[in-house]
Structure 1
């Protein structure tokens with residue numbers, strides 16, 4: 001195995017272990033994140049998409065030599081890899097039509113080996129490409145942008161407006177980071193209130209809503225909402241800016257809470273060089289498959305009140321939200337959020353190495369640390 005192939009194998013092994021551990025943490029009802037209810041479940045679904053993307057990229061290396069990661073910053077693949085995956089998905093059927101079926105390739109390979117006493121590299125690459133394209137075509141991967149879905153509908157008893165929990169995701173091309181967004185938004189559209197709110201001020205139980213629903217539940221605003229989310233999901237935009245833009249751009253929508261989950265950076269010994277202290281200590285971990293660290297941040301901005309709209313003869317103002325930014329916390333103010341949480345997931349052996357080197361407190365200051373050990377995640381260490 002060449003040094004490049006060895007490094008790639010180590011990277012894929014590490015990131016797969018990290019995402020698998022994160023998914024265990026998100027799906028565990030004992031996880032501290034489960035106090036956020038449905039949040040962990042939504043994030044777990046996107047992690048599963050990421051895992052499938054990495055599985056596809058790993059298979060792609062069987063016939064293509066190009067795969068680049070953001071070594072000095074996020075530790076995740078560069079954006080070009082996601083574009084290639086999307087392009088391959090679109091072309092999968094036409095490319096598969098030009099590659100023999102798997103059974104035929106196996107027969108040809110067996111015949112070649114018997115006649116020439118050597119391995120048929122071109123046939124092996126064709127087989128790898130066929131398996132990759134079949135995977136890419138059928139699997140739900142983490143794309144450059146994933147359109148919104150409505151996963152919860154209820155009614156605010158105070159305003160008697162229906163509200164939706166909507167999520168979407170993007171892979172930021174500048175920061176090379178996966179971002180997951182969730183917004184709780186009230187809808188004051190007369191049509192939606194009439195349909196969804198019963199006479200008792202609760203959700204109309206005669207309406208069957210087959211959740212999840214692709215897009216915003218309000219069909220009149222769904223296309224505009226998709227356009228908005230695609231244009232307002234960059235990592236450089238603060239959650240407060242996105243929430244204010246949403247409030248401003250849609251007359252009947254009233255965002256009450258917006259969450260962003262930033263996955264990364266990811267650190268892997270001998271692969272990434274995005275933190276010299278972490279890299280130095282991880283390099284001392286005995287088993288390479290345990291020499292990694294994954295971090296993520298949960299950011300939240302919420303409305304502390306609503307400024308009523310005003311309708312006049314010559315001008316009018318829409319109802320606007322007053323978003324709370326925690327100016328008592330300099331980091332919260334810098335991020336443009338009401339609150340935030342920094343999390344870190346690390347294998348037990350790697351944590352022990354950091355602890356023994358006296359670096360654990362410095363590296364994990366301000367982080368909630370979760371340790372992966374024997375397929376379980378231990379928190380609050």
Structure 2
């Protein structure tokens with residue numbers, strides 16, 4: 001095999017491929033990136049069996065072939081090559097030689113016979129969405145997935161399509177993040193649970209341009225994201241997702257409008273008095289047209305007032321400050337609306353158009 005490409009293109013393709021390379025695997029071949037140049041197109045493939053990536057490397061195929069290269073060594077070699085044209089060729093002993101300017105680097109390769117290619121996913125009907133929108137809704141929800149594997153369903157996000165509406169939901173037992181976006185056309189109703197790991201890697205590959213589209217194909221067991229030069233295939237999480245609609249109440253006794261940045265900054269200041277891993281809550285006291293936010297801990301204390309517009313009864317409630325900040329951070333509105341019932345019930349942050357809903361459970365506190 002012999003191919004020629006620019007170092008910048010090669011490094012971009014390697015960095016994308018690395019996102020589906022397992023750190024350790026019982027199948028050492030999967031710790032490699034496969035270069036498949038058996039046609040006039042150079043494909044780079046990686047696969048950890050749960051998620052696989054295939055990306056096109058722009059370059060010229062001089063001699064056709066296929067080779068697997070240890071991903072870690074491959075990435076390090078490419079990163080340190082001069083910024084110039086790179087020639088990659090193999091010999092009969094499966095050695096891979098990199099030629100770039102006056103540099104010559106050789107590392108061992110492996111036959112690609114045992115490499116696991118991406119599963120074949122039927123592409124009957126696709127859902128199209130802009131890269132900008134997809135990256136945005138992932139970033140606005142993914143922080144609410146569970147970090148441990150105790151409940152597999154909580155480690156993924158629900159992608160639910162109803163007509164021309166896509167709803168994305170994540171929850172971890174303490175909060176819910178939900179975003180709804182309109183699609184350009186109507187599609188058959190469907191719902192799948194996509195692993196959070198997959199979505200996290202997808203968001204790093206997306207260029208975020210409004211004009212560039214992503215085609216999404218969903219089957220019973222897999223989801224496929226097709227970008228311009230990159231395809232990502234992932235297994236889905238099996239099971240029935242939580243009855244989110246039953247958790248989202250429309251009832252409230254207190255409705256509060258508040259400037260988002262004022263609330264965020266105040267909570268941020270309060271976190272100075274919360275040690276890492278500490279569950280010390282911030283206390284929000286809604287009284288008339290004033291919100292008093294306070295915290296008292298061994299590290300110190302803080303007390304601050306914020307002007308609000310309130311409808312309904314006065315209320316005092318405690319929250320995990322990080323959970324509140326995570327939600328506020330991704331809301332773009334200058335003014336947010338909080339809906340509360342009592343000190344034991346969830347707080348809802350949502351807009352009038354229902355494009356987003358964030359639920360945060362309260363924390364018990366002593367005064």
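Coordinate-derived values only; no laboratory data. Note that the coordinates shown come from a computational prediction; the quantities given were computed from them, not determined experimentally. Cβ atoms are built from the backbone, for glycine too; each structure is taken alone.
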- 170 is what came out when volume of the Cα convex hull per residue in Å³ was calculated for one structure; which of 1, 2 is it? 2
- Message: Starting from the value 0.60: which structure in 1, 2 was FRET efficiency 1/(1 + (r/R0)^6) of positions 152 and 264 (r between Cβ atoms, R0 = 35 Å, to 0.05) calculated from?
- Response: 2
- Message: Going by FRET efficiency 1/(1 + (r/R0)^6) of positions 40 and 320 (r between Cβ atoms, R0 = 25 Å, to 0.05), which of structures 1, 2 comes out largest?
- Response: 1
- Query: Hey, distance in nm of label points 7 Å out along Cα→Cβ at positions 24 and 120 derived from one of 1, 2 reads 3.6; which structure?
  - Reply: 2
- Structure responsible for 2.6, with distance in nm of label points 7 Å out along Cα→Cβ at positions 72 and 336 calculated and labels 1, 2 on offer: 1
- Comparing distance in nm of label points 7 Å out along Cα→Cβ at positions 136 and 160 across 1, 2, which is largest? 1
- With helix-only ellipticity at 222 nm (-39500 (n - 2.57) for each DSSP H run of 4 or more, over all residues; to 500) derived as -5000, matching label from 1, 2: 2
- Note on the structure: distance in nm of label points 7 Å out along Cα→Cβ at positions 56 and 144, calculated, reads 1.4; among 1, 2 the input was structure 1
